[in-house]
1. Tell me which structure, out of P, Q, gives 14.4 once mean count of other Cβ atoms within 10 Å over residues 41-48 is calculated.
2. Could you tell me which structure in P, Q was used to calculate FRET efficiency 1/(1 + (r/R0)^6) of positions 121 and 161 (r between Cβ atoms, R0 = 30 Å, to 0.05) as 0.20?
3. One of P, Q was used to compute distance in nm of label points 7 Å out along Cα→Cβ at positions 9 and 57, and the answer was 1.9. Which one was it?
4. Matching task: -7500 is the computed value of helix-only ellipticity at 222 nm (-39500 (n - 2.57) for each DSSP H run of 4 or more, over all residues; to 500). Pick the structure from P, Q.
5. A value of 0.98 was derived for Rg/Rh (Cα atoms, Kirkwood Rh); which structure in P, Q was it taken from?
6. On distance in nm of label points 7 Å out along Cα→Cβ at positions 33 and 169, which of the structures labelled P, Q is highest?
Structure P
């Protein structure tokens with residue numbers, strides 16, 4: 001509440017596993033919803049997260065956009081042998097397109113061995129590039145490869161004119177072609193939210 005009262009932009013970073021009622025409690029105070037969609041199958045969520053009702057994550061993300069007009073971005077950490085198959089990636093990409101819209105950013109991020117998953121290798125960059133291709137073929141306009149500093153897909157490119165809009169390197173960002181939420185070169189809507 002205090003952040004909103006002081007005109008601060010609020011972002012909720014979440015695994016998305018909460019009820020619609022919980023979202024409605026915090027919804028009036030949030031501007032953006034950054035949600036992990038870890039996979040797209042019952043077996044994946046059951047095995048990795050021990051979650052049985054994973055589709056509620058999708059419902060809540062859609063509610064954040066539709067009811068609370070939040071800017072929604074999706075992150076999928078791609079884990080070798082677990083959620084890197086085409087069926088899951090296509091399921092996520094198609095769901096984003098159909099339920100959140102083609103301008104919704106999808107970040108496919110590189111997994112690094114950690115904690116109880118030390119036996120798996122880091123995600124190959126080629127797998128991330130393949131996931132980006134899947135997202136683009138599904139019609140998503142903004143698919144980013146994450147945890148790979150310097151990769152070309154860190155940048156935001158206008159889907160309409162092909163100009164560089166936002167240049168990124170890791171956490172460094174340089175805005176080059178944005179006017180409010182549009183491409184300053186061709187006027188295409190880019191689905192950016194700003195404080196202005």
Structure Q
């Protein structure tokens with residue numbers, strides 16, 4: 001990981017973490033990134049995704065949203081995606097996710113200033129992501145929803161003591177995440 005300040009904003013610190021596709025701790029990159037985000041509790045996240053492969057990257061975006069940390073989604077390589085005939089409805093994506101979505105091309109330095117402005121804004125005003133709950137009634141009576149919320153009630157104190165957002169912790173327990181289970185110290 002590397003850290004630095006934003007140009008003309010010397011009081012900011014930006015940490016560049018290894019690129020990952022999920023918050024599951026299977027690779028060394030995922031472990032480093034996850035430990036930083038959960039342990040250091042950044043005041044904001046710039047989630048940079050490859051616009052030419054949005055589906056693969058939005059899984060991580062959804063997991064990051066569960067951490068309830070202010071976040072901006074940067075759609076990188078928009079020039080390539082458009083060159084291949086693709087489009088993204090930025091306003092609709094923002095409305096659905098409840099976070100700013102900024103199209104950029106890092107290679108051409110396009111949209112980067114707008115991205116920085118949005119990141120500074122959400123961090124300064126602590127604008128949290130919208131809460132998305134995909135566990136609706138069409139989910140066989142909301143079984144997943146009830147399971148996650150039942151676990152939330154059981155682990156709330158443990159999650160608070162461990163400094164882990166409770167919904168994130170509950171979801172990770174359902175997934176069988178042993179590191180989260182250990183961090184929660186459920187046997188105490």
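1. Going through each structure in turn, the value belongs to P.
2. P
3. Q
4. Values: P: -7500; Q: -14500.
Derived from P, not from the others.
5. Derived from the structure labelled Q.
6. Values: P: 3.6; Q: 2.4.
Evaluating distance in nm of label points 7 Å out along Cα→Cβ at positions 33 and 169 on every structure, the highest lands on P.
Every read-out reported here was derived from the displayed coordinates using simple, explicitly stated rules and does not represent laboratory data. Computed from a prediction, not measured in an experiment: that's the story for all the values here. Cβ atoms are built from the backbone, for glycine too; each structure is taken alone.
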